[in-house]
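Given below, in the form of structure tokens, are the structures.
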Structure 1
Amino acid sequence: MIRVAAAEFQKNIGRYQDMALTQPVTVTRNGRDRTVIISAEEYSRLKRRDREVLGLEDFTQEDLELILAAEPPPEAAQYDHEVE
């Protein structure tokens, strides 16, 4: 991923837009990440994935068995009170 300061991005916006077609471009302000520029195609792909809903029929029996056998890591115990 490319990181570029906002001032540099403004000076060469076309260049960074072209770069964003093949890889994300992070625009920084005061040294901190502010925005990420991605291609419209990548944005559409991510939005489609946001809306993807899986049903039980989408999983193999092996997948379901692995899910049932999964155990939370020890550090997850700090959230047990939220389930009670």
Structure 2
Amino acid sequence: MKKITFSKEEKAAVVARLQQYFTDELDQQIGTLPAEFLLDFFTAEIGPYYYNQGLRDAHAALVSKMEDFGEAIYLLEKEPAKG
């Protein structure tokens, strides 16, 4: 599996969200570096579960559309002339 990475902007936004969560929900302050370490842990240890679920969801959506596509093709078929 390809390593999950974030741009600098994405990482900064997620770190800020983690810090806000700690403040709002846990009444604790968490510094930028500990929040980055926590994000790295979640990314490495939990991220693959979300990634794999996303792949399964995408596959199911594709299969569903392919079935619709197959049915649309079937509806376009013409009966040969009987002769």
Structure 3
Amino acid sequence: MKKVNMHEAKSQLSRLGKLAWAGEEVVIAKAGEPYLRLEPYRDRLEERQLGGLEGKIWMSPDFDDPDEELMDLLENSKIFPDTDKS
């Protein structure tokens, strides 16, 4: 995080903008306390509409049922396989 005071931000805004676009968090402080966060401008995405896939996706009725074979493998397997070859 790059924290700068208001005076530094005024004189180095272009450099701070480049840092923000590069992914660095830039915080501008006033009297030593965080005051503003500098972030890249991005157009708002269109609001997503729910639905649209009705009838195109099918899920088995037993999708959420426990899988006994998987549970047995997880609960009863060894973390380290046997290395004894004698």
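Each reported figure results from applying straightforward, stated rules to the coordinates on display, with no laboratory input. Quick caveat: nothing in here was measured; it's all calculated off a predicted structure. Cβ atoms are built from the backbone, for glycine too; each structure is taken alone.
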### Message
Starting from the value -26500: which structure in 1, 2, 3 was helix-only ellipticity at 222 nm (-39500 (n - 2.57) for each DSSP H run of 4 or more, over all residues; to 500) calculated from?
### Response
2
## Note on the structure
Output 2.6 (distance in nm of label points 7 Å out along Cα→Cβ at positions 14 and 30, calculated) maps, among 1, 2, 3, to structure 3
### Query
For which of the structures 1, 2, 3 does the calculation of Cα extents along the principal axes in Å return 53, 33, 18?
1
